[in-house]
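The structures come next, written out as structure tokens.
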Structure P
Amino acid sequence: MANTPLYVRIERALRARLATAPPGALVPAETALAEEFGVARMTVRAALNALEADGLVERIQGRGTFVRRRPTPRAAATLMSFHDQVRSWGRTPSSRLVEGEVRPAGAEEAAALQLTAAAPTVVSIVRVRLADDVPLAVEYACFPPHLATLLDADLETGSLHRALHERGLRPTLGSSTLTAQPAGPDGPRLQVGAAEPLLVESRVIVDQHAAPLEYSVSRYVGSRYSLRVTFDVQPPREGETP
């Protein structure tokens, strides 16, 4: 025990505390912990780094270190509005509006929404999506230009899907593609570093008439959001080894 590095002893002491701490609880600041244990801040930082690597704590830039909440997986085959999903976790949803405008459509956006005008436009809404004021994702959503009244909806505390229902449109079916990317320029909005891995979901949703309704790219912090996938296992082909 005498040869055990100081940071390991502190890590073990903090690990025992975290075992009974509620998710989302604030961990004392490095200065407070350094004073409590009688060590330098660098020693405390090494202990916190080890706990963070094990997924027990999460550092949020500008806010502090917190006991990590285990994300409740969303079934990949089902899409619930973000607003309703966060409420189902017992947390409070909100959004921070980054952009809301009608602008020229990019080639990918025009193709996804099947826009045929010579110079198509889209209703572009970019929001940071939060749960209990913790940013989970940056959502880049585009809608056909005839839905410009969406810009009049409550885009920070309300639900866009509810706003669509109020306009007689029901998001019905969708398809999505999942990739992984670093946070890059979205890092500050998500309060993570530029190299933080994000789960990126690109999806198209159609309405009750099978008309394209929404094209969006949602960039989720991987440590704060997860998807659960159910799949079939195909048998090996005749004559092939498994």
Structure Q
Amino acid sequence: MICATDLHKRFGSLQVLGGVSLSVAPGEVIAVIGPSGSGKSTLLRCLNHLEHIDRGTIQIGGDTLAQSHGGAAAHYAPPREARRICQRMGMVFQHFNLFPHLTVLENLIEAPLTVKGLKREQVVPVAEGLLRKVGLIDKRDNYPARLSGGQKQRVAIARALAMQPDIMLFDEPTSALDPELTGEVLRTMRELAQERMTMLVVTHEMAFAREVAHRVIFMADAQIVEDRPARDFFADPHHPRARAFLEHML
């Protein structure tokens, strides 16, 4: 579903991705962990075209979003094609990013109406089904200001799913939540994993990474330094940085 090769990204003099390569198979759940500033969130933003890579190749579902030849700068697909490719991915951010002036239901149907050009009678039943899925159908007519943080994040997940993506990207989806609200969001993500949704999850929730992820990618200093099955990684991390990180987190 995702094949990224030799991704490089700088912000000025700061290198945030230094030759990162990874692949994600259909139905696979991958947890991306590591210290702050290691490039985890930037990796997701580059995969979803929210940031441009300097060089490297990104393929989504066999379609090329960006590519380099011989170390040259990355060349992107034409805008219309890039939008089509990126619609295969849904992204959930740390801070919800719901539209405050729209109800919960309106937040879910906005993108299918405006981006996909679907009709309201097509998208409302789908949106209501997703709200039932995340346990929030009773909040369909509420505005985001009347929701808890956990409820807002579950709405954000449902909103991403409303575009019917093949892949879900999560950028630290629980880090802005109080601990008692984290569980309800993780339950929703576990259910998606059980349904074999392809997921790439940047997270500090080690229990989720250990129990739900098929693989763990550990990043440090703008590089992937370990990429192993979750059970093996947590039992015996090989890299000293990974061992030190787990000793601090567990």
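Computed from the coordinates by the stated procedures, all read-outs in this text should not be read as laboratory data. This is a predicted model, so every value here is computed, not measured. Cβ atoms are built from the backbone, for glycine too; each structure is taken alone.
Using the calculated result -11000 for helix-only ellipticity at 222 nm (-39500 (n - 2.57) for each DSSP H run of 4 or more, over all residues; to 500), pick out the matching structure from P, Q. Working through the options, I get structure Q. For which of P, Q does FRET efficiency 1/(1 + (r/R0)^6) of positions 18 and 234 (r between Cβ atoms, R0 = 30 Å, to 0.05), calculated from the coordinates, equal 0.10? It traces back to P. Calculated for structures P, Q, relative contact order in percent (Cα under 8 Å, 6 or more apart) is largest in Q.
The value 1.5 for distance in nm of label points 7 Å out along Cα→Cβ at positions 170 and 202 was derived from one model only; which of P, Q is it? Derived from the structure labelled Q.
Comparing FRET efficiency 1/(1 + (r/R0)^6) of positions 26 and 218 (r between Cβ atoms, R0 = 25 Å, to 0.05) across P, Q, which structure shows the greatest value?
Q
Looking across P, Q, the calculation of mean count of other Cβ atoms within 10 Å over residues 106-113 that yields 20.1 traces back to Q. Here FRET efficiency 1/(1 + (r/R0)^6) of positions 50 and 114 (r between Cβ atoms, R0 = 41 Å, to 0.05) was derived from just one of the structures P, Q, and that gives 0.20; the source is P. Source structure of the calculated read-out (semi-axes √(5λ) of the Cα gyration tensor in Å, 30, 23, 15) within P, Q: Q.
To which of P, Q does the computed value 22.9 (mean count of other Cβ atoms within 10 Å over residues 42-49) belong?
Details: P: 18.1; Q: 22.9.
The value was obtained from structure Q.
If mean count of other Cβ atoms within 10 Å over residues 122-129 is computed to be 21.9, which of P, Q is the source? This figure was derived from P.
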